[in-house]
Structure formats: structure tokens, C-alpha cells
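Peer 1: Below you'll find the structures, each written out as C-alpha cells.
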Structure I
Amino acid sequence: METCRQAHICHRGFRDIGYQFYITRDGEIHRGRPLEKVGAHCMNHNAHSIGICYKGGLGMNGVPKDTRTLEQRGSLLALLRELQRRFPKTLIVGRHDLNPMKECPCFNCVNEFEGLLDRIDKGIYKVGAL
């Protein structure tokens, strides 16, 4: 996460890392910018969104690929559940859903998470089945 933070500060001129959350390959969730501060993660959408980044996203040849570990998947799901509890009207989308020029997060957030959190909370879907 510190590498990403330094890249955002030194190479992009940001005051801090652009994301509010960063998930490392071991599934640890790191806090970036405070939720009260506007992020710098998706042009034209920063003021009304929360930025979550995971380490990875590229295959061996540098082509975008879903490289999330099981730990990252579990942590992302837990984080999204918590954010949805805190912000009940939350829509979960990927950056490429807001900016088609971006390929990240290298998986379809809408297909993966649409209704999933509600099904988990109702006991219809077990988290271990991911």
C-alpha cells in the first residue's frame, strides 16, 4: 500500500493515496484516505463514491486479469457488507462501469455483487461458497 501511496503523491501530485481502502494479497484491509475526504480514484465520481483498490489485477504478460486471492475476495466482501450497512443506498460498481476507458478492477463488480450481500445477510448464500 505504501508503494501505491507514494506513487500517488510523487508521480500524480495527490496529497495522499487516492483510495479510501486498499486490500493486500493476504487480505489485509488498509485504510487510505478517510471516508470524510474526497478520494482521487475515479474522475468525475470522486465526490460521491468510495475507492477500494486491491493489489494485483494484471496477468503474467501485463494484461488485465482478475488475480484476487481467496483472502482478498473474502476481505472485499466483508468490507462491502460493512459499507453497505453504513450507506444503505450504496451501488457497487467497478471503475470501468463509470469510466469505460479503465479496465480495472478486471472483474465485473455488478454481476459478482448484485444481490449477493442481501442473500448473505438473509442466510441464503454462505460466504464460504465463494
Structure II
Amino acid sequence: MCRTNTEDIRWKQRFANFNKAVAQLTEFIEKPELNKFEVQGLIQCFEYTFELAWKTTKDYLEAQGFAVKSPRQTIQTAFQIQLVQQGHVWIDALEKRNLMAHTYDESAAQEAEGLIREKYYPVLRALLDELKKLV
């Protein structure tokens, strides 16, 4: 499959949105303490940032000639070509998205906040940095 201009433009457009989403997530991460409403905002911000991360990656991979259909396949392919590191953290984030929906449960929200701060934000940031080199 050859790379089309449309595919190239598509991933770059999605990348611009991913870049903005990471910037918003960074604002939450840089606050040392969040109240319960801010934690809910952090979790929602993470959810759409993660969604943009895998979709941007999918669009980039397709522009490079890869055929990827699912989030899991996208992550696995990105890991294989070393676009992302720590593939296990990406898969964990993918699987834990269901936990994130239960922000009304304070203990689940606190667990989600910890995972986002300690594990998931760093890999999102690293992907952003890698993609910036390719734009």
C-alpha cells in the first residue's frame, strides 16, 4: 500500500488535537493536589487523550502502510516498530479504561488518578515527543 496525501494529512490533523489534549492533561498533572471534581476532570481528560493517542497512532501507521484495525493491534504494531515503549503499560491503560468510567466511586477515582499520574501520563507524553519528530 502506498502512502496517500490524505492519510498523511489525516494523521497530522489528529496529531494537532492529540497535542492539545496532552497539554490539557499536563495542566492537571502539574497540580500537586486535586479536589474530587478536579479528579473527575483529570480522568475524563485522560480518557479522551488516550483515545486520541491510539487513533493518531493508527492514522500514522496507516499512512506508513500498516493495516491496523483495533486499539490493541495499533498498540502492538506501534510497539513493534518502536514508536511506543512500554507496550505493557499501553495495554494496561487500554484495559483499565472501564475502571475510569466509575469516577463516582471515590476509591476507584483515586486508583485511576494514581495510574494516570504514575504510569499512563508518562507514556502519552513519550508518544507525543516521538510523533513531534515525525510531523
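Peer 1: Which of I, II yields -8500 for helix-only ellipticity at 222 nm (-39500 (n - 2.57) for each DSSP H run of 4 or more, over all residues; to 500), as computed?
Peer 2: Values: I: -8500; II: -24500.
Going through each structure in turn, the value belongs to I.
Peer 1: Comparing structures I, II by percent of Cα pairs over 16 Å apart, for residues 28-83 alone, which one has the largest value? All intermediate terms of the calculation are to be shown ahead of the outcome.
Peer 2: Values: I: 54; II: 51.
Evaluating percent of Cα pairs over 16 Å apart, for residues 28-83 alone on every structure, the highest lands on I.
Peer 1: Just checking, which of I, II has the largest value of volume of the Cα convex hull per residue in Å³? Don't skip to the end; give the middle numbers.
Peer 2: Numbers: I: 117; II: 94.
Top value of volume of the Cα convex hull per residue in Å³ goes to structure I.
Peer 1: Here's another thing I want to ask about it. A value of 1.8 was computed for distance in nm of label points 7 Å out along Cα→Cβ at positions 20 and 100; which of I, II is the source structure?
Peer 2: On the way: I: 2.8; II: 1.8.
Computing distance in nm of label points 7 Å out along Cα→Cβ at positions 20 and 100 on every structure in I, II gives 1.8 only for II.
Peer 1: Now for a separate question. For relative contact order in percent (Cα under 8 Å, 6 or more apart), which structure out of I, II has the highest calculated value? List each step's numbers first, then the result.
Peer 2: Working: I: 17; II: 29.
For this comparison of relative contact order in percent (Cα under 8 Å, 6 or more apart), the top structure is II.
Where a number appears in this text, it was derived from the coordinates with a stated rule and is not lab data. Note that this is a predicted model, so its numbers are computed, not measured. Cβ atoms are built from the backbone, for glycine too; each structure is taken alone.
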